[in-house]
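Quick note: the coordinates plus some simple rules give every number you see, no bench work behind them. Everything numeric here is computed off the predicted structure, so don't read it as measured data. Cβ atoms are built from the backbone, for glycine too; each structure is taken alone.
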Structure 1
Amino acid sequence: MAESHSAAERAAALHALLHRYAHAYYTLDAPLVPDAEYDRVFRELQALEAAHSELQSADSPTQRVGGKVLDGFSPVRHRVPMLSIRTETDTSEDGARAFDKRVMKELAKELAKDLVKNTPAEAASTLQAALFESNPSSVQVFTSSDAIEYVAELKFDGLAINLRYEAGVLVQAATRGDGETGEDVTQNIRTIGQIPLRLRADARAAPQVLEVRGEVYMRRDDFEALNQRQRDKIAAGEANEKTYVNPRNTAAGAVRQLDPAIAAQRPLSFFAYALGEVSADFKVQSQWEMLQAFRDWGLPVSADARLCSGADALVAFHADVAARRSQLPFDIDGVVYKLNSFDQQRALGFVSREPRWAVAHKYPAEEQLTTVQAIDIQVGRTGKLTPVAKLAPVFVGNVTVSNVTLHNEDETRRKDVREADTVIVRRAGDVIPEIVGVVLDRRPADGGEAFDLYKRLGGQCPECQSAIAREEGEADWRCTGGLFCPAQRKQAMLHFASRKALDIEGLGDKLVDQLVDAGIAKSLPDLYRLGLAKLSALERMAEKSAQNIVDALEKSKQTTLARFLYGLGIRHVGETTAKDLARHFGTVDALMDASTDALLQVADVGPVVAESVHAFFAEPHNREVIEQLRACGLSWPEGQAPDASTQILLGKTIVLTGTLPTLSREQAQAMLEAAGAKVAGSVSKKTSYVVAGAEAGSKLTKAQELGVPVLDEAQMLGLLQGA
């Protein structure tokens, strides 16, 4: 007997401890102990209940997860109907002002009725006429300075739930259903950590009966993490797995999951905001006080709720939430205004099964249904091929959306978007619109095959018919006709004219835009065919400026092979790789004819770079542009590929720092690279030497710390001469 009494006391203590830990973790977001300690206490309670089954109660933390799989949900008759709230569809500030005006008018009527009711009989008829018949404004019940007190809250996009507590213990949870009858989802609701199985009584005692109404929802980050787990399962080949469309539907589906163990795997959250049935010992007098009572009892309440006085405060709340809406961690579709005073709520009552004392003030819809009319392929400035869904225009998130990017082939296939599909389009705040899912039930019987970009295009760029390619591990297909493709003209010209390439001074964004948009320059060789007359005719181009451009183009004709190769804009070929290719092959013709195996012999050139270079020069359009550039007078010193035996610094990495006595940084770099060295910008353990001049800074310090040999200019020259 003593042992049983001791076990009961220990179980009660463990209950209280675990409830306190859960409240701090789930509701306050301030864990009191590490997860391991919570698990230890939880396991102790499990063992205790296993040994003493009579100690297992409905509010035990061990009852959050588990229970038998249900055959179906039992109906629950709501003792107080779960009615809907009237929606104010005017999304401007006028919606808030209209509600305040309507409430003020209705409260005035109720107050006037009381005045008439409590007026002596001989004066009642006169007062009634003044109020309701001859001149309603002759008796002013509210003045312009009066302000009604409201509570403004967020309108969560989730699933409404009624929680019934008796003697502080959660005994039942039910969905809204049709407002009169819902479904018993108690087992699943127990799995939500934020919902207390027993109400706290530290600050105030809970009433004998308390029905709490609120919203089960899913945070955006939890939703994305859940979908990532689903994508991982699909990628691993697991059968019957899918990704979810949006947080709201996913939360609702989890609550109505017949297996509570599966429901427990869905990351659900909860906010409390309203009452159902309460016993007579419930003494709260206002909405705001009720929210505070919920907090005291351990129920999660949104921190965004605000006590407001008058229409201006409602307008300010609506605007503030609108500005923050896209940054909220969960979805909302509006805000809710409620009269704060319960007495005033009772005075106004209901109409058409909607409370007259509350309204939902919507924002422009963030999600809408529309249909995919076509999937086009756009070519970007860098050759990236992007599928774009052409939609039947739909108004969503305060704008009309008719085009939505699908990003790449993999994303299009993951969402399984096809032409003629009905899709859900989302736009939150200023975020770019996106398709979040396909309504498969509405897919036409002849919906066609899954999207295949290569097959759709026949392997050719839609702009220039050059071959398209996708590197291993890359999500994007790209056009290989970089120098020829119309979609890439501006980017190709700007890169070609950049300082590390041909360094054509004055050829910037605005001028390139003018030349391309006017059809004057369609490819790189056209730049060298520009004359003073064509340039001078451009808007805001004086003759002197035009002459400067002509001179800069002429000057750029004398360059180096490395600069020319870098200027071609070959994918993965930066300044250093261009120098390595120029040194290794010596001539552009030798490079153009090189196989991937030959390219792999170049220092620091791996399979990805080799394939990219080979594909670029295999494209006839690119070869044609190079030949035209040569015909326009571009030239550079060429020769045989250097003999590796003469490159005494081949394989060495050297860093330059400070000011050398006689050589510029560029001269020293050229000499070192001619000897086969790689000149790097930072010092590491792989650095062979650091050449330091006057005012050498952190690179010298780093070299000394790592023990890298440090040379002055004279020692560098000696190294180059083999000394």
Structure 2
Amino acid sequence: MVHITSCCLLPTVTLVTVTTEPPAARTAPHAAPVAKQVAHTWRRVSGDAEDPWAWLRDRDDPDTVAYLEAENSYAEAWFAPLAEVTDALFQEIKSRVQETDESVPVRKDGWWYTSRTVEGLSYGIHCRGTTRATATETVLLDENVEAAGHDFFSLGLFDVSPDHSLAAWSSDTDGSEMYNLRIRNLATGVDLDDLLTGTSAWGGAAWSADGTYLFYLMPDDQMRPAQVWRHRIGAPQADDVLIKNESDERFFLGVDLTRSGEWVVIESSSKDTSEAWLIPANSPTNTPISIRARTNGVEYGVDHWGDSFVVLTNLEAEDFKVMTAPLDQPGLWAELLPHVAGQRITTVDPFADHLVVHEWSNAQQRIRILFRDGRLEEIQLGDEPHEVELDANPEWTASTLRYSYQSFTTPTSIYEHDLHSGTRELLKQTPVLNTDLSLYTASREWATASDATLVPVDIVRRRDVVADGTAPCLIYGYGSYESSMPPWFSVGRLSLLDRGWTFALVHPRGGGELGRRWYTEGKLLAKRNTFTDTIASVEHLVAAGWAHPRRAVLRGGSAGGLLVGACMTMRPELFAGIVAEVPFVDVVSTMSDPSLPLTITEWDEWGDPRHEPYASYLLSYSPYDNTVATAYPAIYITAGLNDPRVSYHEPAKWCAKLRANRTDNAPLIMKTEMGAGHGGPSGRYDRWRDEALVLTFAMQVTTA
């Protein structure tokens, strides 16, 4: 999907990242009987002779819930003797976090917006004031209040109206990603009677210029954002008007305001094609204006840049180029910033006098600024592998640019770059308590894949750790959907590094770190490159002395869970442990069933196994289908009962099949969140405890 980003009005306080997203081990003696009970009791024969565990797809079957609860009981029993280790790790994470904290206030019109956290509270609090110093004065939305009485809470939208009198906000309280949307009067703090149920938060929302209408998204039965609706504030949902219905199940809809606030943009995107429409924000009942009809393989996104539109497109530009179009002919494009192979432009943000270009170049993020006079300047960020993203920049006429920077060794830092002088000011760096960050160092190396392709691998360690093959190593990978993975700071990771671990982030094909071709060479009938690139990266780490097979743990989630599962089934002897979080592992069955959420849209990523050659190709790497009688590493699997993206039954079936087939007694643990979805628990303390469990598992299974 092409992204032309619009401004994010409200900053969010950095809830310090603890994930590391991110061995022959002994099962705790007292847990062995539990494992036998689980394997014996639930190896039930189903009506499907080819898939004895297909019955686990029925969540209404009492045996299904009983199976998941039995696995949870086993997981609790396995971790019980390690409680002191887990608690110590949790306390280490907690001790490094400044629990009461606030984001840097952001000015928009006459208001300063911010968010904050409070020690002991799990969720953020959103505020504003009339000056920077008073930005926390008025509470607009306290997520802790809204989460009261719920085991799970996720804030979807929080979008303030153009006159700053109202806010559209939505929440999910079970992890299903079905959001109820409300309208809050910001002067009184009271929600209006408006209640829009079952909305989607994936594709945004947009206010009309006068704040009397709100455009929002509704999902279809497969959880695809498929409809854009227009709601009149104060009217019942039954009176809302359907503006756009996307019948092609490969496409997702999105809606947003341009940065200028003058246009509502509706975009429909598949994996490789997009189309967009415009509505004047001051005439919200107008019929949407088509920009350019969809053409298979052509992606584009549009924003408003004063006297013209700016367009980001891959038309005759594999890694995208920037073009402009007249306001009265938005489909007539002229080149502004040419295509450069290998420099993948991901977003373009227009300001009154300049454009901000965000891109990947040589597997590294960067920001360049294009001025109206044609000058092109790059913000210098140094050589250490890093992440750089635009922060909240809501002012259209701003002469400064805020961006966030982080790396393996630098916590999230908010900078303000002066466009006239070229100087920058550090506004805030997320505090990391009780820690000397100078003890850590990061670097990039390049592994050689089986076809001689060079694969980037980022490594972080303490400076006193040497490459002699003795250090345990946690390796994280993803490699799908052109989702590039820049290095990120993690206080949880520090607990491993302080114990002599190394951490490696691999960038296999299937991501987008080295341009669109890096993605296309790791999808569909080239998907195995993702797994062989990762295996080659692990072999490189071993050869370089940063890892050893008896002390290497591979971790990934969702499509990254597929990565770790496929790597494990291909080369089980290469790892001591596997952490597969909500893993997409039953690839053939899921991609063969169009009734499941998102399957049809995913065919452009994986292929349709109902037809050859995809049937044979997917079968060649699907972890579930390639689970055989052999010795596997220690395995920790997570799942969410309400997960709409990777259904709980995929990890559940995989775990059951592993129990029935593996020939070793290494730990096999599965933990299912019975009241959450794809992202696991929602509160920050619960997330820290979950991370402490992962770290405990990794440390336990790499103990010689």
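The greatest value of distance in nm of label points 7 Å out along Cα→Cβ at positions 227 and 419 among structures 1, 2 is that of 2. Computed over structures 1, 2, FRET efficiency 1/(1 + (r/R0)^6) of positions 539 and 603 (r between Cβ atoms, R0 = 25 Å, to 0.05) reaches its largest value in 2. Between structures 1, 2, the greatest calculated value of distance in nm of label points 7 Å out along Cα→Cβ at positions 547 and 611 is seen in 1.
Looking across 1, 2, the calculation of Cα Rg over 2.2 N^0.38 Å that yields 1.38 traces back to 1. Once mean projected area of the Cα convex hull in nm², for residues 619-674 alone is computed for every structure in 1, 2, the highest value turns out to be that of 1.
Starting from the value -10500: which structure in 1, 2 was helix-only ellipticity at 222 nm (-39500 (n - 2.57) for each DSSP H run of 4 or more, over all residues; to 500) calculated from? Matching structure: 1.
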